[in-house]
1. The value 13.1 for mean count of other Cβ atoms within 10 Å over residues 84-91 was derived from one model only; which of I, II is it?
2. Comparing mean projected area of the Cα convex hull in nm² across structures I, II, which is largest?
3. From which structure (I, II) was FRET efficiency 1/(1 + (r/R0)^6) of positions 92 and 148 (r between Cβ atoms, R0 = 25 Å, to 0.05) calculated, if the value obtained is 0.75?
4. Between structures I, II, where is volume of the Cα convex hull per residue in Å³, for residues 20-139 alone highest?
5. For FRET efficiency 1/(1 + (r/R0)^6) of positions 36 and 180 (r between Cβ atoms, R0 = 25 Å, to 0.05), the calculated result is 0.25, so let me know which of I, II that is.
6. State the single structure among I, II that was used to calculate distance in nm of label points 7 Å out along Cα→Cβ at positions 188 and 236, giving 2.0.
7. Comparing FRET efficiency 1/(1 + (r/R0)^6) of positions 124 and 156 (r between Cβ atoms, R0 = 35 Å, to 0.05) across I, II, which is largest?
8. When relative contact order in percent (Cα under 8 Å, 6 or more apart) is calculated, the result is 19; to which of the structures I, II does this value belong?
Structure I
Amino acid sequence: MPQELQNNISAIHKSLSVLISQDGLSFYIYHDQKVLDQWNTSFERSMNPSFILEQVEKEFERNQALSSAFQKVTLLYNHDLFCLVPAAIFQESNAADYLKYNARLLKTDLISHEKVDNVVMVYIAFENINNYFFEKVGSFDYYHYGSQLLKLQTDTAPKDQNVIYTDFFDNKFYMSIYKSAELQSLNLFPYESIEDALYYVMFGLQQHDFDPAKVLLILRGEDSISKVEELLNAYVSNIQVKVNQATYQEKLLCV
């Protein structure tokens, strides 16, 4: 029966999402917001767009699953080459100026932007990778992973409580801060130890004048975040842990 279901889905339509990080790639093949196949490839360190493109090309050459004709293809950029600008003052002609303090810009950089509620996410999309996918699959969509996070959180952030959301990867995590359901900041921090994560969370509390006894801290990630929770429990009273991210990731990545 599972094989018949898989074959039926193959006969209908599948979609592909690719999470593009400077230290790795993740591929998700899905149908109707349910992941059918998923795999990752990691790099030893943060790499440049040329190297990342080479790895994308290798994946398409060696992985039969990518030879399908996909109904929809989506790229999600997962890096810290972004900034948030209040929508009220955003001007597309100034996009490079907003980013120049966050990243070293090259003339060939493709600067993109996405509006999420009352802010605009300005970020670098790797033009060589976009061009490759256009040649390979035709039309596709692309976003920044952070903007997808904000779309989910903006609708669910409680209006009567200050909230810090954290989303952990192996060596970095997003931290988004809401005050009475209004977004205050979004950052992507590197970390090598759980003490690094503690530092950034406590710095966020201090910067926004949040009471550690009242703020809601939400930790999302894999099993390893239990160690982060143990450390933060000594400083923050109200912590919620979301270990199983399958459904959450499907909402983020299967767009």
Structure II
Amino acid sequence: MKSLSFYLVLLVTVCSSIKLPPTFQKCDKTTSNFDDCLGKVIHDALNQLDKPFPEYGLPSLQEAEVPPDVVAEFGNSTYGLRQKFSNYKLFGLTKPNLTKARMDFKTNTLVLNVSFPEIVFRTDYEAEGAVFILPVNIATTFEGLLVKPTFNLVFKLQEYENEGRYFKVVDTDFDMNAENFKLEFKRLAPNKRLNYELNAAINEKGVEIFARFKHLQVFFEPYFGGLFDGLLKKVEIKELFDGV
């Protein structure tokens, strides 16, 4: 019985390490254009995440859902209104138009700069309270558009041994910027013309409003860190890169 248990544990250990998906490419660490190659490989991998890779712990990024607890704090701290967001989803993460990467193997640090033509988010929205002396009671949907956003990510990695050499993510820094930010509330006002004018007035302050959307940063930092760490736990370093 002890012998059987030993072999079962050994089998699980051996099988816990897997190769990259066959459609994912690799780069040779020893080449002079390694960083350029890595940027292209990560770019291609993001394109492929329009479908999940469950064996690697990678969900589809075609429609990323922001957990309610992430936006709850934002909703209760902006403009003095009691706000509620639900069914909050992001689109466009699988369609970057430029990805740059830099890997420092001495410090085990990966830096990514990923640019997108646009990122769209949609959510159901409720607000209750008052702005100045005007009562507010809204139940609507709105769509936001980040125009030409760039995501800047820094992953601090740590190497460890577990029947092979692996990386794990020990820290993630995330920052983003965008050329513009647009919002469209579907039913902000009772008539179409007033709704249009209110949306136009809001979008005149698009860049200022974008600065208040800190919940997106609160979401993305652990989100990307968790996705990357999940992959690293499954795949040995020698399977991630050639020449290591």
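Any read-out appearing in this document is the output of simple, stated calculations on the displayed coordinates, not a laboratory observation. Please read these numbers as outputs of a predicted model, since none were measured by experiment. Cβ atoms are built from the backbone, for glycine too; each structure is taken alone.
1. Here the read-out was taken from I.
2. Structure II gives the largest value of mean projected area of the Cα convex hull in nm² among I, II.
3. Label of the source structure: I.
4. When volume of the Cα convex hull per residue in Å³, for residues 20-139 alone is calculated for I, II, structure II comes out on top.
5. II
6. I
7. I
8. Traced to structure II.
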